[in-house]
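Below you'll find the structures, each written out as structure tokens.
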Structure P
Amino acid sequence: MTATGDRGFILILSAPSGAGKSTLARVLCQRVEGVITSVSTTTRQPRGGEVEGEAYFFVRDEAFRERVAVGEFLEWAEVYGNCYGTSRSFVEEALAQGKVVLLDIDWQGARQVRGNMPEGDVIGVAILPPSQETLLTRLRARGQDAPEVIARRMAQAGAEVSHWGEYDYIVVNDDLERAGAELLAIVTAERLRRERARQRIVRILATFGFCI
């Protein structure tokens, strides 16, 4: 636990590609102490410059499947022939230390996490672009993808946005500074919930002679 004794929580960030999720996550980690990004486990090969335990935990496919079978992942998915998963032990250890653990996953992964963790441990935020037109403009401006890839990303964006009702908070990223401030406010508010601050409350009430 932290010095306050408060338990941490999982902060799921889901967004269509191009909505600014990665940038907002980076801003949050830089501005707020105790916010960390979960390190996923993957079966894909390391790329140049990727460090074990920082970018990913790299394992063989057989080992990954064995971990799936015994429930070691809070969520996992196979993407283009490679598997990616969120380690249960990594997350639970971080929560016990009072950390806020960012999970950058889609709505399907979010459902898996909610099904595998106590309700109070999971907060979901859907990050949305202000419009379909704005999202398309951003994807084109990046200059990273061929037209057919952009078309596929836009189709996927429609599916992602349609699940907005499964999240606790909605942040519309029409202005990066404002969206970042809103995300910070969510973390602050969630840290102040009485359910997370029980140990701190117990200590304070004890000074008044109360016991709960």
Structure Q
Amino acid sequence: MTDAIDIATARGTVHTLWDAPSDLDPTAAVLMVGGGDGGFDGLAEALYPTLAEDFVARGMGTLRLDFRIHKFPNDPDDGAHDVIAGLEWLRGQGIEAVALVGHSFGGAVVIEAAARDASVAAVVTLATQTAGAMNVARIAPRPLLLIHGLADIRLAPRCSEMLYAMAGEPKSLVLIPDATHSLRQVRQEVRERVLEFISAALPVAPPSED
């Protein structure tokens, strides 16, 4: 079941959706943010709700976060503030390890949030921008995955290539032919790559035995 969670901050209320397994209390979670349009669905024809189901099936919680300021915000600091508020809420639920996923503007946001918060275990960016992401080297030694479509005309694949060159190890860069900014043409491939990467990066508590 999906729960709507409002997180109060000094800058305003952050709206989120929380999904968790019904049969155990997760110790790992994935926090996902979209691009400048905000919202909970993300890219590639609502990939985030699908990923939420996938991660819950693997024993993880998921928190989908809608930026307080959307419709093309231009300040990754505001976005990072919202993500860090989400991280603090997750810690309050007993979550010990969190992976961040962000698309477009949200890619820079999750990079900046991870640079500020050492508790983040792994980061995934999808067609990220570079503006606001210059602290990418501070993510290491935590794993980083950058995915970008080679047919992206909104944010050129060079954005992810540049951040990959700046980042420390471990890091991975996936450039996908014929995929545009939304990555909708390769939805299943992106889904599988994100699942594989985060499943390897996050420890998952086994189901409890009655």
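Quick check for you: by distance in nm of label points 7 Å out along Cα→Cβ at positions 66 and 162, which of P, Q is greatest?
Biggest value here belongs to P.
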If you rank structures P, Q by FRET efficiency 1/(1 + (r/R0)^6) of positions 90 and 146 (r between Cβ atoms, R0 = 25 Å, to 0.05), which sits at the top with the largest value? Q
Given a computed value of 22.4 for mean count of other Cβ atoms within 10 Å over residues 82-89, which structure among P, Q does it belong to? Q
Can you say which of P, Q returns 32 when relative contact order in percent (Cα under 8 Å, 6 or more apart) is computed? P
Note: helix-only ellipticity at 222 nm (-39500 (n - 2.57) for each DSSP H run of 4 or more, over all residues; to 500) at -13000, derived from one of structures P, Q, originates from structure P
From which structure (P, Q) was Rg and Dmax of the Cα atoms in Å calculated, if the value obtained is 15.6, 53? Q
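Every read-out reported here was derived from the displayed coordinates using simple, explicitly stated rules and does not represent laboratory data. Note that this is a predicted model, so its numbers are computed, not measured. Cβ atoms are built from the backbone, for glycine too; each structure is taken alone.
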